[in-house]
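Asks: There are structures below to look over.
Rule-based calculations on the coordinates, nothing more; no lab input. Since we're looking at a predicted model, the values are computed, not measured. Cβ atoms are built from the backbone, for glycine too; each structure is taken alone.
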Structure 1
Amino acid sequence: MATSKKIKTVVPPIIEGETFTSLQIAKNLDPDGSMETKLRLLYKLQQTDTRIDKIYLLRGELPLEVQDLEDDIEGLRTRISNLQREIKETEAFISQKKQDILNSRSLIEKYEAQRDNVKNNREYDSLSKEIEYQELEVQLSEKKIKDNTLLLAEKKEALAQAGERIKGREEDLAAKKKELETIVEETKKEEEDLLKESESLQSQIDGRLLNAYKKVRSNARNKLAVVTVKRDACGGCFNKIPPQRQMDIALSKKIIVCEYCGRILVSSEFEQE
């Protein structure tokens with residue numbers, strides 16, 4: 001008794017970076033379904049994603065402005081923290097030099113008292129050198145105190161300016177966040193529904209077609225990868241389409257790609273529906 005062999009459908013692998021142009025000449029792209037159905041799903045996905053794009057466009061540059069302000073504030077906080085640490089270190093250094101001056105003057109008084117009671121020139125010269133050394137230490141400490149006092153004033157001024165800047169940035173950030181939150185709240189429900197719809201549509205589309213759709217869409221300035229024919233021209237780049245090609249597009253039996261921009265072209269009836 002003869003047994004019938006089960007024919008396996010071979011699905012071509014998804015190629016990274018594949019476009020509609022390469023799919024247009026590929027074989028076995030439609031082994032198990034209607035091409036028209038696939039094209040309708042693609043067009044519906046494009047319409048859904050376009051509506052999502054419009055929501056993001058409504059937010060404009062606000063998300064980027066909020067991110068920039070947050071980064072700026074974080075940088076200012078780091079600068080303020082560093083300035084506060086440097087100010088403490090400079091104040092501690094000045095305090096130490098003041099103590100060094102007191103110690104040196106105390107030693108000078110001690111050596112001067114000892115010098116008055118020396119018994120020979122050798123001890124006198126030795127104490128005189130110690131006194132001279134401590135006097136130089138006092139002068140050096142005084143110079144360092146003067147220099148670091150000026151530096152301390154500069155750092156305190158920089159700290160005050162950074163404090164004013166961060167205050168202004170925080171006020172701007174609060175206003176931008178409030179504006180963004182208002183827009184997000186107004187479109188939140190619609191965005192969630194559209195994102196779910198987009199995911200659902202993507203799950204129904206052939207992997208190679210979906211991969212090509214994302215590739216073309218990411219490279220298009222207006223994010224359009226699937227367009228209809230409008231006034232005998234491509235709805236994406238507006239270049240004229242020959243009549244015979246328009247007839248093929250209207251039949252929806254195969255993938256037709258614009259030879260100028262690489263977008264997939266679908267029947268204008270899809271838009272009417």
Structure 2
Amino acid sequence: MIDLTINPSLTQQILTGFIRSEISRVGYSRAVINLSGGIDSALSCYLAAEALGPENVLAIRLPYKSSSSESLDHAQLVIDALGIQSITVPITEMADPLIERFPDMTQVRRGNIMARLRMIVLYDQSEVFHGLPVGTGNKTEILLGYTTLYGDSACAINPLGDLYKTQVRQLSRAMGIPEVIVAKPPTADLWTGQTDEGELGFTYAEVDKLLYLLVDQRYSPADCVAAGFSESFVRAVVERVRRNHFKRILPPIAKLGNRTVGYDFLYLRDWGT
């Protein structure tokens with residue numbers, strides 16, 4: 001049996017401590033978070049508000065003209081429940097000049113433009129609010145590459161990156177996030193009717209179990225098939241994880257010297273941290 005159950009109170013304690021220590025380590029005391037109305041960004045807000053105090057968290061709502069009004073409403077539920085600061089910055093007038101320049105633009109291209117514009121606003125408001133950008137991507141999305149590079153993946157710290165999507169739901173319920181947010185189908189809300197699982201072609205519940213065996217338990221693909229997963233599903237997920245590895249690392253640097261960033265120079269060591 002594959003058990004993805006977490007200890008919510010211990011997980012909450014570790015993640016709030018992580019936020020507090022990592023933000024203070026670089027001289028900040030505030031956090032800025034893009035709040036979509038979905039479960040991941042809601043959980044990041046709840047954790048940051050507990051770690052830093054609600055007055056030190058800024059939530060940014062970034063609707064496009066096709067965004068669901070439900071997303072705005074659900075984001076407001078989080079803002080009201082926590083008492084955090086907030087700002088709403090519509091991105092339609094920023095995105096449309098580029099989108100309209102290319103009449104044949106695909107939905108994926110449009111979605112990537114929106115995600116990267118939201119990153120620009122996040123980092124701009126980071127300067128205004130003097131807060132560190134806190135990420136919202138979970139372990140499932142990171143492994144599958146289901147994220148826009150330099151878009152929704154951009155952040156200074158990420159408290160959710162070692163939680164699978166099903167574990168995000170567990171912690172969210174334990175922390176009292178409104179059930180209407182926890183239970184709704186996950187979506188990046190990049191176009192009308194878009195859902196994560198519809199785009200991926202499988203459910204988070206299915207893929208989380210497989211990823212847990214592949215990554216955490218170091219099963220081989222053959223072992224996963226023997227454990228009951230279909231060979232085609234295992235092959236598709238393994239290929240997706242492999243193909244998207246470039247999204248999980250900084251750009252590789254061509255090595256010339258004997259102290260190359262990312263290879264030999266990996267940490268600050270005695271530099272006062």
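Asks: Tell me which of 1, 2 gives 1.27 when you compute Cα Rg over 2.2 N^0.38 Å, for residues 44-123 alone.
Replies: It must be structure 2, since only it matches.
Asks: Out of 1, 2, which structure matches 2.6 when distance in nm of label points 7 Å out along Cα→Cβ at positions 60 and 140 is calculated? Don't skip to the end; give the middle numbers.
Replies: Working: 1: 6.2; 2: 2.6.
Derived from 2, not from the others.
Asks: May I pose another question? Looking just at distance in nm of label points 7 Å out along Cα→Cβ at positions 52 and 156, which of the labels 1, 2 belongs to the structure with the highest value?
Replies: On the way: 1: 5.6; 2: 0.7.
That would be structure 1.
Asks: Compare distance in nm of label points 7 Å out along Cα→Cβ at positions 36 and 260 across structures 1, 2 and report the one with the greatest value.
Replies: With respect to distance in nm of label points 7 Å out along Cα→Cβ at positions 36 and 260, the highest-scoring structure among 1, 2 is 2.
Asks: Here is a further query. To which of 1, 2 does the computed value -14500 (helix-only ellipticity at 222 nm (-39500 (n - 2.57) for each DSSP H run of 4 or more, over all residues; to 500)) belong?
Replies: Values: 1: -25500; 2: -14500.
Only one of 1, 2 returns -14500 for helix-only ellipticity at 222 nm (-39500 (n - 2.57) for each DSSP H run of 4 or more, over all residues; to 500), namely 2.
Asks: Taking mean count of other Cβ atoms within 10 Å over residues 100-107 as the quantity of interest, name the structure among 1, 2 where it is greatest.
Replies: Working: 1: 15.4; 2: 9.0.
Biggest value here belongs to 1.
Asks: To continue, here is another question. If P(r) over Cα pairs in 10 Å bins from 0, in percent computes to 6, 27, 34, 24, 9, 0, which of 1, 2 did it come from? Before the final figure, lay out the partial values.
Replies: Details: 1: 6, 17, 15, 11, 10, 9, 8, 7, 6, 6, 4, 2, 0, 0; 2: 6, 27, 34, 24, 9, 0.
Attributed to the structure labelled 2.
Asks: Further question on the same structure: As an exercise: Rg/Rh (Cα atoms, Kirkwood Rh), for residues 108-147 alone, calculated from one structure in 1, 2, equals 1.06. Which structure is it? Provide the component values of the computation, followed by the final result.
Replies: Numbers: 1: 1.15; 2: 1.06.
Computed on structure 2.
Asks: Quick check: 62 is what I get for volume of the Cα convex hull per residue in Å³, for residues 84-171 alone, calculated from one of 1, 2. Which structure matches? Spell out each step's value before the answer.
Replies: Numbers: 1: 62; 2: 118.
It must be structure 1, since only it matches.
Asks: Name the one structure among 1, 2 that relative contact order in percent (Cα under 8 Å, 6 or more apart) of 20 was derived from. Don't skip to the answer; put the middle values down first.
Replies: Details: 1: 32; 2: 20.
The structure behind it is 2.
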